[in-house]
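In the part that follows, the structures are each spelled out as structure tokens.
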Structure I
Amino acid sequence: MENYLIRIQYTGQYFYGFQKQQGLMTVQGCIEDALSIVLRSSINTFGSSRTDRGVNALNQYINFYFENELDTQYLKMKLNGLLFKKGIAVKEITKVDKLFHARKSSKGKIYAYIISDNSEKAMFLFPYVYLYKEDIDRELLVKTLEGLKGKHDFSIFANRDRSQPERYNICEIFDLGVIDKEDYLILYFYGDRFLYHMVRRMVYYILKASSGHIPEEVIINPFSQKKVPYTRQVLPPGPLFLVDVVYRGLKK
């Protein structure tokens with residue numbers, strides 16, 4: 001039995017998220033259907049990250065097991081023939097250690113959110129850019145980002161689910177920052193795990209804090225506050241990208 005890893009990218013607007021769901025078009029479902037057609041066998045896959053409906057991926061990873069040795073270049077070509085028009089591109093297929101698991105072997109994930117204040121340019125990149133017209137104070141932006149870094153209980157950015165009062169909301173943000181690209185800002189987040197809607201809530205909080213709507217004593221350490229404003233709004237999924245998944249010892 002061999003273990004194969006597929007690296008893909010996709011545009012999320014065409015799918016009801018990554019994880020397969022009966023009766024709905026999902027990334028994982030399309031991959032498994034295509035694999036089953038090409039390999040003439042029912043295939044189960046394991047994904048690295050369950051991106052939400054509308055969220056894109058530049059690098060998403062899926063592994064699957066198959067009893068025989070495969071020609072990975074041929075498999076890549078056949079899969080792209082079936083998947084490309086649906087919004088999925090297979091970038092690479094490699095054979096990996098039998099113990100490798102796309103999700104369990106992950107050491108962290110990197111997400112990015114794209115923002116613009118230019119209406120004309122943002123129009124032609126919609127839905128992949130979020131239009132934000134308020135002025136951003138770069139000093140406040142840096143302080144806000146620093147206040148989110150580290151290992152914390154991110155419940156303020158989590159869904160409030162009364163059925164799961166003991167839900168584990170501890171995450172560690174290893175690094176986060178901003179990249180300037182002329183009329184665009186790219187906020188990036190590198191962490192061990194991310195809660196449902198967490199990144200899109202953090203982006204809105206960061207933008208409002210950087211525009212002066214949140215007291216400075218709050219943004220310096222939001223996790224010590226009883227109440228933090230602007231943490232419940234979930235921004236659109238289109239400007240959010242899964243940039244990469246971090247694995248130790250995996251050659252890319």
Structure II
Amino acid sequence: MRLRVVHRIVRRYDPPAPGVIQMLRLTPRNHEGQYVIDWRIDVAGDARLAAHEDAFGNLTHVFTADGLLDELSIEAAGEVETQNMDGLIRGAVERFPPSLFLRDTSLTHADPAIRAIAEKIRSASNGKILGELHALLQRLHEEMTCESDPLPAVTAAQAFARQRGGSQDLTHVFIAAAHCLGIPARYAAGYSCADGASTRQGGHAWAEAFVPDLGWVGFDPANGVCPTDAYVRVAIGLDSLGAAPVRGTRNGAGEETSAVAIKMGQ
């Protein structure tokens with residue numbers, strides 16, 4: 001599938017900021033099942049993008065903008081050719097062994113309720129890791145409601161207690177439960193235009209878990225499926241903060257608001 005993505009972010013500052021520093025994780029990279037045909041990032045104003053790779057191999061761009069800014073706009077756009085790999089991730093940059101992704105963060109720490117769900121899944125399974133992951137995927141998809149509006153991420157425990165949240169929150173719960181099962185799991189961020197998806201299309205999050213003899217496999221609890229060719233994978237991390245599309249800071253005090261618009265099509 002050939003997918004066209006346009007991701008526009010507008011940040012507003014009140015009062016105007018004397019300068020900002022931003023890190024962008026908005027550029028997908030090639031691996032089996034995903035080929036980036038073209039991709040560009042435009043930043044309004046006098047800013048120069050410096051390209052880097054972060055510790056996880058994500059393509060990043062860092063820039064500073066000086067002078068009084070009341071608004072900053074960022075646009076990432078391009079075309080990506082995708083193939084359905086049934087959730088398998090192959091040929092991607094892997095900087096760390098899977099065991100690193102057993103590490104919890106404040107967003108993926110499991111509470112007793114999440115641990116209890118993991119224990120029930122394990123007791124009902126036949127000892128197969130892949131079966132446990134699919135059971136977890138189905139249970140979270142059926143029991144938790146995915147909010148259609150983008151919201152600030154909360155902890156896995158908070159989201160599970162509410163039984164609702166954004167795709168990032170359901171992903172945090174999946175990761176927390178997988179860790180309880182002793183399965184390495186991590187956060188993946190990107191885009192989705194899956195037909196019939198129960199969540200908003202555009203910016204999306206899902207989990208990747210490590211299965212012996214298969215490698216990394218994607219699981220999307222928001223939609224109850226493994227990622228297909230309708231997904232564009234952009235960044236990975238331990239949680240949503242580590243794979244955030246945009247992170248940064250402003251100089252001086254004041255309020256900052258952000259508006260995001262994402263368009264996808266074939």
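Read-outs: derived from the displayed coordinates by stated rules, not from any lab. Since the structure is predicted, the reported quantities are computational estimates derived from the model, not experimental observations. Cβ atoms are built from the backbone, for glycine too; each structure is taken alone.
Upon calculation of Rg/Rh (Cα atoms, Kirkwood Rh), for residues 9-56 alone from the atomic coordinates, which of the structures I, II produces 1.05?
Going through each structure in turn, the value belongs to II.
To test your reading of the models, identify which of I, II gives 24 for relative contact order in percent (Cα under 8 Å, 6 or more apart) when calculated.
I
With mean count of other Cβ atoms within 10 Å over residues 89-96 derived from the coordinates and found to be 14.1, which of I, II does the value describe? Don't skip to the end; give the middle numbers.
Values: I: 16.6; II: 14.1.
Matching structure: II.
One of I, II was used to compute Kirkwood radius over Cα pairs in Å, and the result was 19.5. Which label is that?
Traced to structure I.
One of I, II was used to compute Cα Rg over 2.2 N^0.38 Å, for residues 73-208 alone, and the answer was 1.08. Which one was it?
II
Given 10.5 as the derived value for Kirkwood radius over Cα pairs in Å, for residues 193-232 alone, which of the supplied structures I, II does it correspond to?
Traced to structure I.
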